[in-house]
Structure 1
Amino acid sequence: MPALGVVEPLPPTLRTAMHGWIGFLDEMMIDRITHRDVDVDILVELAATALATALRTAAALDTSITYPSEAVEALESIASA
């Protein structure tokens, strides 16, 4: 999280959002291993978009969470891709 300008301890909303995203990523990988019917590029896009959405939503719900402008731009570019 230091790359996003967030320092320990993480705000509870952000911590919860990140744990949720990690669970999402784990389940995507299990599905990929089990079925192998989704292209890796699509999995990467799903994971990146879900992460960007989780980070943006956490900040929208908890105003104590702020990111540097570079991180905000990166999150917006992922979401709009």
Structure 2
Amino acid sequence: MSNATELEKWLEGRPQIVKDIARKYPPWNTYVHKGHPDTAKYTTHSINEDGTITCNKIDMFGIPMQVFGMNPEDLTLIKENN
């Protein structure tokens, strides 16, 4: 089964805001943060009903962390991992 098929199955019964964000910012893709010159990479960890996301962040030193309350519109796609 493809990532997209699995995602659609997972989205069944979820709030519309979660569906919209998940489809626009799939969790398997890699992003950078607009306006921040660091080299950190972000992937979606969770989608919140208030329209924000929690991201897994790997900084330039390879230190993993999570960033809460991010606006998904602040992310730019750098790698599509289908």
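Structure summary
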item: Among 1, 2, which structure scores highest (criterion: relative contact order in percent (Cα under 8 Å, 6 or more apart)); result: 1
item: Winner on Rg/Rh (Cα atoms, Kirkwood Rh) once structures 1, 2 are ranked, highest first; result: 1
item: For helix-only ellipticity at 222 nm (-39500 (n - 2.57) for each DSSP H run of 4 or more, over all residues; to 500) computed as -24500, the structure of 1, 2 it came from; result: 1
item: Identity of the structure behind 2.6 (criterion: distance in nm of label points 7 Å out along Cα→Cβ at positions 2 and 26, calculated), options 1, 2; result: 1
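Every number in this text was worked out from the coordinates using simple rules, so none of it is lab data. Remember, predicted model here, so these are calculated numbers, not experimental data. Cβ atoms are built from the backbone, for glycine too; each structure is taken alone.
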